[in-house]
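K.L.:
Following this line, the structures themselves.
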Structure 1
Amino acid sequence: MAKLFIPKNYDPLLDLKQTEHAIKTVKDHFQTALSAELRLRRVTAPLFVMKGTGINDDLNGTERPVSFPIKEFKDQEAEVVHSLAKWKRMMLADYDIDKGFGLYTDMNAIRPDEELSNIHSLYVDQWDWERHIGEENYNLDYLKYIVSKIYEVMKRTEFVVYERYPQIKPILPETMTFIHAQDLLTQYPDLTPKEREDAIAKKHKAVFVIGIGSKLSNGEKHDGRAPDYDDWSTETAKGYQGLNGDILVWNPVLERSFEISSMGIRVSPAALEKQLEIEDCSERKELLFHKRLIDGELPLSIGGGIGQSRLCMFFLRKAHIGEIQSSIWPDEMRQECKTNNIVLV
């Protein structure tokens with residue numbers, strides 16, 4: 001049970017019935033406020049896509065998608081989505097959404113390679129969103145501007161929870177702290193990337209770590225990121241690479257940093273070709289999504305995913321994601337949680 005963290009003297013602030021009501025409160029308010037703040041239209045999304053089209057998210061490039069043959073398609077295979085990072089960008093074009101506007105959707109995924117823990121489940125639910133931008137927005141300042149707008153929605157949602165459940169006190173700071181992964185490495189050279197995130201999140205409580213996917217001065221990446229959706233190779237004013245990042249908050253229940261969102265400005269055709277070459281996968285240029293992007297059929301955009309269960313976990317001060325969503329857990333994990341007052345649904 002090394003992957004299970006048990007908070008000392010854990011006592012849930014909400015019972016099971018209250019938790020279900022509170023989950024609806026968080027989700028209803030957050031998605032409505034996010035839609036208004038970023039001017040996003042809700043659309044319906046697929047649960048699976050055809051294999052070999054390049055539409056599915058490759059995440060770190062090692063995770064296996066759930067796949068199945070389709071009888072009506074002569075046993076061609078479809079894949080359950082990992083996320084909708086690329087699909088959303090195609091929809092911006094297909095729905096002909098104007099610059100400054102975008103879309104969001106409920107994304108449900110199955111990730112069988114996840115290491116099950118307090119925060120990782122086989123089932124992933126998030127709001128996937130994408131917004132059409134212009135060339136003038138293809139920069140770090142605009143990325144920070146959008147991150148700040150999302151953070152305002154988080155703070156408003158936290159207040160709504162407090163109004164309904166006053167035992168849950170607001171803890172988010174007034175402003176988000178921005179730091180590049182290279183500066184994080186410089187500050188904490190002897191720590192692992194995860195330990196660096198813990199240190200900076202504990203210090204500032206809400207942080208956006210910029211530059212996920214490019215190599216740092218030590219020759220290593222802060223974390224993996226697929227080469228064909230976020231732009232992690234374009235240099236910023238300081239000479240660092242990356243127009244993407246992760247929103248982290250300090251989780252006082254788990255006593256660690258807590259990722260809420262992965263997001264970024266999406267690759268231009270030039271950045272796509274560059275990153276495919278860096279990752280030695282230029283053959284992807286022949287796939288449907290990549291062809292459409294290189295041929296100029298897809299707009300420039302910014303987008304990301306915001307974990308629904310993660311967000312509820314944080315706002316409701318839960319110790320395990322299984323207190324928010326129904327999934328499959330090892331028997332020994334269920335028993336250990338039950339023994340320590342962690343009720344898995």
Structure 2
Amino acid sequence: MNGLKVKTHYLVEGCILAQDITSMTNRPIMLKKTVITNDLLEVLRAFLITEVSVEKTLVDGKPYVPKEIIDDEQEGLQQSTSFTSQYLNAVQIYKRLFTNWEAGSPVDITKVREFLIPLLEKALENQKEIFLLHHYSTKEDYFYHHAVSVGLLSGFIGKKLNMDKGDIVQLTLSGCLSDVGMSKISPTVLKKKTSLTYQDFEEIKKHPIFGYRMLQNNPFLKDYAKLAVLQHHERINGTGYPKGLNGKDLHLFSKIIAVADVYHAMTSERVYRKKHSPFKVLEMIMRDDFGKFDVKVLKALTSGLANFTIGNKVKLSNGYLAEIIFIDSHNPTRPLVKVVDTNTIIDLAKQCDIYIDEILI
């Protein structure tokens with residue numbers, strides 16, 4: 001049982017769909033991993049959807065306890081240990097820790113390690129989860145989702161680059177803590193719901209230095225992991241901050257976290273920007289930001305797209321539902337797909353005006 005099967009009228013805001021909801025024509029009305037809002041509840045009522053399957057954890061990390069479960073299996077009543085539940089719980093723990101750091105508490109890395117490393121191990125067991133993290137991120141709690149996700153993405157890339165276990169742990173912790181210095185930025189800037197002004201951005205640009213200072217004397221983080229916190233917004237062509245360093249001066253950890261950071265930001269829903277699919281974002285980074293990021297790091301992350309194997313459903317930018325029938329390891333962001341309704345084969349490597357808009361799991 002992958003979720004709880006419940007009547008639609010028992011749904012609440014924050015429920016997460018465990019399965020796609022389809023119409024009479026088998027076209028998806030809502031996709032798996034969609035977070036339910038009041039507006040979406042109205043859509044379900046309009047389509048006369050009477051029951052759905054949802055995760056056992058709400059998007060805020062709290063358990064979902066409906067008044068009635070249709071499939072009243074014991075498994076559904078137990079505390080879920082799914083990746084989704086574990087991830088959402090980790091985000092809430094990080095949020096509480098961040099509030100403590102804002103109040104001046106020192107960073108206790110052992111508390112971060114307690115929730116983060118078991119979560120990484122679970123993600124590495126099913127690596128598709130790494131490319132679905134953006135589904136859970138909300139506009140309100142984006143910042144906390146971002147920290148946990150950057151940690152997981154960094155550890156995933158380290159694994160792909162065949163790092164030893166100790167370095168993967170240090171890299172994962174460093175990625176999660178890369179924005180710890182944001183706790184020293186003015187809350188009015190940090191929680192701003194509109195685009196940042198030049199002055200706002202200049203203040204934000206100080207957070208790597210603040211973060212490095214907060215971690216500088218911590219014995220549980222290696223020096224090169226602390227350095228990555230300072231350098232994660234640097235770019236190999238010298239266009240980053242805070243020091244404008246170039247590739248030869250940057251540690252590999254810094255280059256990895258830089259990629260994880262921008263990738264998760266671009267795949268997530270933001271107050272001022274819509275989210276994009278992992279396929280499109282990786283293509284955009286390689287095309288539009290060429291020269292800013294380490295190529296082997298990008299390739300390590302992009303290689304994970306091969307986990308989406310033959311038969312996985314995707315939604316194309318032209319609105320069509322399709323399934324992947326072949327992924328070329330040399331061009332993984334543009335696989336061969338078959339349109340579900342017509343069985344038409346589209347080679348996205350040759351149809352540059354069409355891209356994968358969303359992954360349907």
Structure 3
Amino acid sequence: MTGEKGEEDGEDVSWDLEDLTMEELSEGQAAARTLEDMLTLSSQALVQAEVEDLYDEVRQLGQGRFGRVMLVTHRQRGTPMALKLLSKASTTRQGFLYEFCVGLTLGSHPCIVATYGIGLETQACYGFLSEPALHGDLIALILPKRGLPETAAQLCVQQLASALEHIHSRGLVYRDLKPENVLVFEPGCRRVKLTDFGHTRPRGTLLRLAGPPIPYTAPELCSSARLPQGLPIQPSLDAWALGVLLFCLLTGYFPWDQPLPDQDPFYQDFLDWRASGKACDRPAPWVGLTPVADRLLAMLLDPRPRQRGPVGSVRAFLGQSWQETAGGPERARDEGEGPQ
């Protein structure tokens with residue numbers, strides 16, 4: 001959930017020219033200015049009312065630590081909508097407005113949940129409306145140790161890459177890619193959309209990781225050499241997270257718990273395989289993936305952020321096999337076919 005007091009990441013909206021090109025710096029600053037203007041206008045236009053005065057609650061769609069999402073219908077027009085309510089006890093007004101405005105900025109893309117231009121303030125909550133997703137989120141579809149059918153995985157990743165490219169084109173970095181933030185609008189992942197923009201920030205915002213890393217955390221954020229001043233965030237963070245999510249969709253596993261070689265043997269095994277490229281060094285969790293999937297994941301999961309493939313890299317691999325078929329021929333793999 002968004003706008004929570006005490007975010008897991010410390011941040012400072014400033015930029016370090018040593019890590020950003022002038023074009024990247026300009027993109028981030030322009031995005032920040034746009035959001036500042038929208039926040040001012042949205043703050044002045046909040047509707048002051050209680051939910052029951054305007055909408056009939058149908059059922060709950062989701063629940064988090066700091067709020068909930070309800071399926072509601074408009075009392076006069078009967079239109080079904082999703083209403084996200086964030087408790088004032090755990091959400092700042094600025095944090096709520098920020099997520100609301102980011103959603104408005106990005107929601108025109110077909111793979112991003114559309115946010116409607118109505119912000120609501122009740123006595124206890126802040127809220128905003130968006131299009132409803134009636135098939136839940138992606139986490140419910142991923143089978144442990146199995147993942148998704150390959151067709152669904154490819155459809156899902158193709159749409160998410162498009163959504164992330166749109167976010168990056170606006171000078172923003174999403175920063176919160178995980179199955180819980182992917183809403184399913186049609187069975188089989190034929191239509192999925194990205195939601196929840198509370199952690200989205202302008203490119204170049206200085207980020208300091210306050211808590212322990214998770215599988216989706218890019219390794220550059222784990223480097224103590226960049227603290228305490230922080231790391232200027234880049235779209236490459238989203239590319240890493242997309243690679244981890246893709247691995248989960250294909251296998252039903254995380255590839256590692258955290259990208260720290262001295263603390264996570266699965267990540268160290270991955271680095272060893274990258275270095276050698278030998279089949280004998282292939283980590284056990286990667287068994288069942290084809291050489292095509294290996295190459296795609298090697299691009300998205302490059303530990304070097306400037307060499308990491310962009311999210312759009314997935315397009316060149318669509319339509320090819322990513323999972324070995326059961327009972328199929330043995331993998332023919334030369335030493336050079338491991339991730340490099």
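Derivation of every value follows stated rules applied to the coordinates shown; laboratory data play no part. Just so it is clear, the model here is predicted, and its values are computed rather than measured. Cβ atoms are built from the backbone, for glycine too; each structure is taken alone.
K.L.:
To which of 1, 2, 3 does the computed value 58, 49, 42 (Cα extents along the principal axes in Å) belong?
P.N.:
Values: 1: 57, 54, 39; 2: 58, 49, 42; 3: 66, 47, 32.
Here the read-out was taken from 2.
K.L.:
Another question, if that's okay. Kindly point out which one of 1, 2, 3 the value 13.2 was derived from, the read-out being mean count of other Cβ atoms within 10 Å over residues 98-105. Don't skip to the end; give the middle numbers.
P.N.:
Working: 1: 18.6; 2: 13.2; 3: 23.9.
Label of the source structure: 2.
K.L.:
On to the next question. Quick one: relative contact order in percent (Cα under 8 Å, 6 or more apart) came out at 17 when computed from one of 1, 2, 3, so which one is it? Kindly include the intermediate steps, with their values, before the conclusion.
P.N.:
Working: 1: 21; 2: 12; 3: 17.
Clearly, the read-out refers to 3.
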